[in-house]
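Please treat every number below as a calculation from the coordinates, not as lab data. Predicted model only: the values in this text are computed from it and were never measured. Cβ atoms are built from the backbone, for glycine too; each structure is taken alone.
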Structure 1
Amino acid sequence: MGGYGSGRRTNRPSTDECVRISLSQLKSLGMLKRYCFNRRERIWSSDREQIARLTLIADIECREPFPCLKITGQAFGRAIDCMVWLDCLPAPFGGERWYALCPHTTRRCAVLVLPPGKTHFASVSGWNVAYGSQRECPIERAHRAIYKADLRLRALSRYTRRSTRERLVERLIEREGFVEDEIDRLAQLRF
């Protein structure tokens, strides 16, 4: 009752299968600056196969009266030509935080997604797309946690405090132990 794999089946895509545009990544690339017109070309691939080649144009109060993000190109074999309005809010300690206004829900969102077969971007809730982690079994979630902790451990500076490094190593050991225990438990159920 309520175990992994139980419940209704769905064929709706997950965010892992969609093309994703994160506004925080656009800001780190320098595209979201006041009174600037920026253009970037991005390529998305899955299993070494190109699934999307898009040109992103951020117009922050230059040509358009309101900030917007124009997206053109090809994705999933279809032509993409859409515009998403942007909104910003002041951050508590200075600066500003940018959001996209979802064309379906008109609510602010930080990530835009394009599911396979669609021709315009909207928020995750606007497309009613599931997050990839919602469909994972506990072992897959543990593998994802191991991967993320390992990436973070490798990215640490050599000047990182020992306690921080030890905490990440403990997290890795705990998750790897969980995976081994679950595999042993499943093997015992099988025989």
Structure 2
Amino acid sequence: MHNLLLVMHPSVPVRTVKDVIALAKAQPGKLNFGSAGAGTTPHLAGELFKYLAGVSMTHVAYKGSPQSAIDLMAGRLDLIFANGSASLPHIRTGKMRLIAISAPRRDPAMPDVPAIGETVAGFEMLPWWGLFAPAGTPREVIARLNAETVRILALSDVKAAYAHLGMTSVSNTAEQFNSYVQEEITRWANVVKASGIKAD
């Protein structure tokens, strides 16, 4: 799992999530946010923000995250939900303004940066990856795959590699992961239905 960063072009007169919401409500549809394409994680993050905050913003789909980041820095976009490792250098040089992170709580690595959920109740966007097996795979095989994966994720060099990418490894049982996947399907189905998202 890893955080997304809510970043703005420095010319947009906002400093907090509350400011973003106020501006979006004052000028419905005027704020635009870019993403790597329809149905991608940054797009879903923007739609979840709109859905929970009750605001209107205009989505601009690109063919990848680098293009949306370039247009944000050029002032052609107001905000994006960006990958942390790729955005931090631009934040440090002032080309992007960091507003908040997408995790439900503050990140110990960035304790001064608020979580969006502190202002927008229920907001949480943590992109994740999981290990899946074909339907019908014997339970003993699933158990062995799970045990080996958990063992490898616990290795110090693996944890360090994830941390370098701004990611955190999470170990759970196959049953816990299956429950999490089902919860995610339900949660995002509501957002997709409300927004009318269609993948490219």
Ranked by distance in nm of label points 7 Å out along Cα→Cβ at positions 53 and 85, which of 1, 2 sits at the highest value?
1
Value -13500, calculated as helix-only ellipticity at 222 nm (-39500 (n - 2.57) for each DSSP H run of 4 or more, over all residues; to 500), assigned to which of 1, 2:
2
Between structures 1, 2, where is FRET efficiency 1/(1 + (r/R0)^6) of positions 21 and 157 (r between Cβ atoms, R0 = 41 Å, to 0.05) highest?
1
Between 1, 2, which one scores greatest on mean count of other Cβ atoms within 10 Å over residues 93-100?
2
Here P(r) over Cα pairs in 5 Å bins from 0, in percent has been calculated and equals 1, 7, 14, 18, 19, 15, 11, 7, 4, 2, 1, 0, so which of 1, 2 was it run on?
2
If you work out relative contact order in percent (Cα under 8 Å, 6 or more apart) for 1, 2, which one comes out largest?
2
Source structure (of 1, 2) for mean count of other Cβ atoms within 10 Å over residues 77-84, computed value 14.1
1
